[in-house]
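Engineer: Each in structure tokens, the structures are laid out below.
Every number here is computed from the coordinates shown, using simple stated rules; none is lab data. Keep in mind the model is a prediction, meaning the values are calculated, not measured. Cβ atoms are built from the backbone, for glycine too; each structure is taken alone.
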Structure P
Amino acid sequence: MIGKIHSFFAGGTVDGPGIRYVIFFKGCPLRCAYCHNPDTWSMEGANLHTVKEIVEKGLKYKGYFGSNGGVTATGGEPLLQIDFLIELFKEFKKHKIHTALDTSGITFDKNNPDIISKFNELIQYTDLFLLDIKHIDNDEHIKLTKKPNTNILEFARYLSDNNKPIWIRHVLIPGITLNDEYLIKLKDFIDTLSTVEKIEVLPYHTMGTAKYKSLGINYPLEGVNPPTKEEIKHAKYLLGVIKNVD
């Protein structure tokens with residue numbers, strides 16, 4: 001089985017617990033306005049790798065993982081290649097490697113038995129889900145990503161119902177997600193989930209703009225500034241990440 005991969009990064013510290021070997025998959029159905037990896041949207045130009053090749057690469061760094069590091073699949077959207085992802089994580093688990101999946105869950109469909117069957121297999125080999133909730137309001141989610149959030153929220157419920165650990169990730173964008181109403185609504189939704197271990201508030205940044213220029217793509221959030229420290233603290237307070245803003 002062949003996977004379409006963008007790149008690898010050894011020594012990741014922001015893609016799950018501990019030190020991670022990070023695998024960037026090619027292909028994504030979302031078009032998030034703030035995406036800093038537009039070069040992963042298309043599967044064209046991918047580097048082709050077998051499961052065996054990637055596992056051998058990852059095992060070279062096993063000594064650096066310590067007690068809580070491991071491997072993270074990100075992208076792009078790894079779920080577009082779910083069959084390959086299942087086999088990849090299955091092999092890593094044979095070596096007792098912690099596996100994490102950074103995903104939006106956009107391909108989940110609770111009404112499709114074939115898809116549910118594959119997800120039921122995937123969760124057997126995935127230790128942690130880093131779930132990106134782009135926007136809690138469906139209409140605003142469509143504006144932000146070009147897709148509805150229905151499957152994403154259903155996926156969160158599915159993970160909770162199946163007792164799988166979740167880290168919620170939410171990008172804080174002034175004028176878009178930096179909004180008390182939406183943040184409170186997001187917190188209310190998260191409170192319905194029983195397996196959320198952590199909420200990560202990720203401040204919007206503009207570090208990916210150079211990629212847009214090199215690819216000849218207009219940057220959708222031109223002129224939008226990153227949130228201030230005070231705005232970040234306020235959002236963390238509303239989401240329950242911190243107890244006060246003093």
Structure Q
Amino acid sequence: MSNIYIYNNNLISLLNLVDFLLQKKIKPDNIKDNSFNASLLDRTIILNLKEDENIIGKIINKLNAKIFNIIYYIYLSNQENKELIIYYFLLNAYKYPDKILALRNLRCVNLSLKIAKQVSNEAHKLKGFVRFKELDNKVLYAKINPDNNVLFLLAKHFKRRLPHEYFMIHDINRKILALYDKKEIYLINENNLDLKKLKESENEKEMENLWKSFYQTIGIKERKNEKCRMNFMPKKYWQYIIEMSEEL
């Protein structure tokens with residue numbers, strides 16, 4: 001029978017649970033969030049630990065901010081058993097704090113760095129692929145369909161780029177929106193917003209047509225390289241890229 005430890009579906013809860021398990025020298029068979037459906041062969045364990053936000057500072061002080069960012073990116077990934085990967089990465093990071101990132105011969109380290117890089121790369125690509133539409137209330141609205149949960153990373157980026165605009169970024173896969181009100185970023189479930197009431201502004205179609213014309217005009221047919229374009233702009237992102245949607 002597998003012992004599976006359950007945490008509330010957030011990073012703070014997970015880190016407090018992992019910290020507790022490491023302190024008690026408990027090696028879990030797995031760690032899952034509270035939406036996990038256990039089988040008859042699973043024994044789920046709920047510890048109801050305090051969600052202490054100081055756990056982030058504790059990890060950074062014991063290790064460093066770079067290692068915490070790797071853990072954060074793993075948490076944002078769609079990797080199966082990511083919680084267990086974080087557990088073993090932290091276990092070894094505490095053992096070898098000064099050289100953990102160089103120990104790529106350890107499977108947990110190699111896998112952790114690979115996952116973190118994938119999440120970082122996807123977030124970086126989407127910074128260039130997000131296409132905002134202007135709504136009739138002057139709010140900018142964009143849809144994305146990322147593999148990993150990079151919504152908040154993107155929202156922080158556009159907060160810096162568009163500090164004086166109201167905007168919403170909608171993660172269609174996870175049914176979550178990031179809302180920016182010129183001050184703070186809020187993450188809300190799409191069920192808390194009546195999306196049917198979102199209407200494009202009168203000028204939006206005209207702006208989209210101008211953008212498509214610009215895209216087509218600057219293209220040089222003789223230098224078209226489909227393979228290169230697919231490498232830089234994977235087809236899975238085309239659905240919500242205005243100038244590419246018609247090519248699907």
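Engineer: Match the computed value 0.65 of FRET efficiency 1/(1 + (r/R0)^6) of positions 72 and 136 (r between Cβ atoms, R0 = 41 Å, to 0.05) to one of the structures P, Q, and report its label. Numbers along the way, then the final one.
Structural biologist: On the way: P: 0.95; Q: 0.65.
It must be structure Q, since only it matches.
Engineer: Here's a follow-up. Tell me which of P, Q gives -10000 when you compute helix-only ellipticity at 222 nm (-39500 (n - 2.57) for each DSSP H run of 4 or more, over all residues; to 500). Each step should come with its number before you reach the end.
Structural biologist: Numbers: P: -10000; Q: -13500.
Matching structure: P.
Engineer: If Rg and Dmax of the Cα atoms in Å, for residues 104-199 alone is computed to be 15.3, 55, which of P, Q is the source? Please list the in-between numbers first.
Structural biologist: Details: P: 13.4, 39; Q: 15.3, 55.
For Rg and Dmax of the Cα atoms in Å, for residues 104-199 alone, the value 15.3, 55 is produced by structure Q.
Engineer: Name the one structure among P, Q that log10 I(q)/I(0) by the Debye sum over Cα atoms at q = 0.13 Å⁻¹ of -0.94 was derived from.
Structural biologist: It was calculated from structure Q.
Engineer: Using mean count of other Cβ atoms within 10 Å over residues 40-47, single out the structure from P, Q with the greatest value.
Structural biologist: P
Engineer: Suppose you compute relative contact order in percent (Cα under 8 Å, 6 or more apart) for every structure in P, Q: which one lands on 13?
Structural biologist: This figure was derived from Q.
Engineer: Of structures P, Q, which gives 0.25 when FRET efficiency 1/(1 + (r/R0)^6) of positions 56 and 192 (r between Cβ atoms, R0 = 35 Å, to 0.05) is computed from the coordinates?
Structural biologist: The value was obtained from structure P.
Engineer: The value 2.2 for distance in nm of label points 7 Å out along Cα→Cβ at positions 24 and 232 was derived from one model only; which of P, Q is it?
Structural biologist: P
Engineer: For which of the structures P, Q does the calculation of distance in nm of label points 7 Å out along Cα→Cβ at positions 8 and 208 return 4.1?
Structural biologist: Q
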